[in-house]
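These are the structures in question, set out in turn.
Just so it is clear, none of the values below were taken in a lab; they were calculated from the coordinates. Just so it is clear, the structure is predicted and the values come from calculations on it, not from any experiment. Cβ atoms are built from the backbone, for glycine too; each structure is taken alone.
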Structure 1
């Protein structure tokens, strides 16, 4: 478990990380199980702040190591939340690349999606529309991050990126400048 749902909507959810300093990577794939329903999301942002949500952290102008040695209690007063865009769900052994019939309940555990799940989700290119139109912020940045994450799980990452690029071009109404802006951020080796 990497987090627990604290807000839920049809198209997105917010989770509190188990530890303030361990949050899934931007653009990574996660899953939430609710009985027979397994909902998949892509991490679209994160926030770290005070536990009470009202106070601001104070700068001490020391290294993290020094702070942990001198004032370890301040780290107990921090929390991290991360938001996720819902990209699909699985039920009865079948993946559906669209929103689930119900939104997720609060307090469900959030886990990293395993390699096979990322491969399955990313084969269905519908996730691109959801990342492009993410309510959390810059859709182009999120789309590039998700493509970077997904490409690593495909046998031929370059071929996958070409396939994604073709689909994105259609979604972007043949706006080659936006496509270029996204694909320039997909810098896999």
Structure 2
């Protein structure tokens, strides 16, 4: 029973870290990467479709993304979707290829991005602490139902706290990595 609670808490904490990583890939750094456009949707014959399902997205150089729509008539809707995405990008089409140059980040914008990244990391820490609270509550319920003894409860609490510390350490390392990436010129 205790092992099930720990495994469930560990899985959920791992998912919180993955969600943080996913969120951070959407934030623009100084380098071009295709995941920057992952959340953009395009109007495709009346329905909203992710950009990567109507085109091929690649990195042309360190500051330019290249988008090759699969259909020629999709160039305009893709350009419009990128401009409306609030990423501060200005796509330029050359026939059937769209190039998206990434302007260099200003120092002020980098600091704003770091603030956003730290906020996301704090959200992940809170989620992990909430998972710890739920797991400890499950252990206490087992103690109340007299399915485990107090010594087992204390050991389980220590193990769950160890899991929490490990995952919060993972959040801190993901945060440090992203901050370093943002400060690169």
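Given that helix-only ellipticity at 222 nm (-39500 (n - 2.57) for each DSSP H run of 4 or more, over all residues; to 500), derived from a single structure, equals -20000, which label among 1, 2 identifies that structure?
2
If mean count of other Cβ atoms within 10 Å over residues 61-68 comes out at 16.1 when worked out from the coordinates, which of 1, 2 was used?
This value belongs to structure 2.
Using the calculated result 25 for percent of Cα pairs over 31 Å apart, pick out the matching structure from 1, 2.
Source structure: 1.
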